[in-house]
Structure 1
Amino acid sequence: MFDLEGLTYEEDKRKDLTDGRRRNFKQGWTRAVEGQEYEGVLEELTWNNLGWRLGRLFGPTPDNLREEILDWCAEQRNASDDL
């Protein structure tokens, strides 16, 4: 059974997606797939820990699908700013 710990957060600290933040997301995902625990604050949502959270949830995933998920997350973040 999947442990939902780490999927909730109190504050979204993500800023606009840049190439550097895209790399941070992928690094977080890779660390999760490798079984590494997140060594940071999960109460704040960042691109890195979002990658870790989703990597933990979905596991190994082809690069093209990770890119789609990341792009969707960026669109969702931008849309929520308008609400």
Structure 2
Amino acid sequence: MADVSEPYRAQVVEMLATYGERRPEEVPESVDSLELAWLIHQIEERYGKPFGVDDDVLARMTTVTGACEVLRELGYGAAA
């Protein structure tokens, strides 16, 4: 599995924490389907572009680590 830089992880956790108004430390590694929909919405809002990916890519985003890897591969910057 690829090494995921801390800035990506911190931003993904920050975005997921806004779902349900959680603290970042309360966000688990696993990402359920509603959290994934929320995360995609947050990504689109943050980066100002549609997040159009296929189901295979979405399937890789069921963990915080997987979401970070996908964002890095698709060229979404770690700096917001």
#### Entry: Structure responsible for 71, with percent of Cα pairs over 11 Å apart, for residues 21-60 alone calculated and labels 1, 2 on offer
2
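Any idea which of 1, 2 comes out highest on relative contact order in percent (Cα under 8 Å, 6 or more apart)? Don't skip to the end; give the middle numbers.
Numbers: 1: 34; 2: 39.
Ranking 1, 2 on relative contact order in percent (Cα under 8 Å, 6 or more apart), first place is 2.
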## Note on the structure
One of 1, 2 was used to calculate helix-only ellipticity at 222 nm (-39500 (n - 2.57) for each DSSP H run of 4 or more, over all residues; to 500), yielding -18000; that structure is 1
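We did not get these values from a lab; they are worked out from the coordinates using the rules stated. A quick note: this is a predicted structure, and the numbers were derived from the prediction, not measured.
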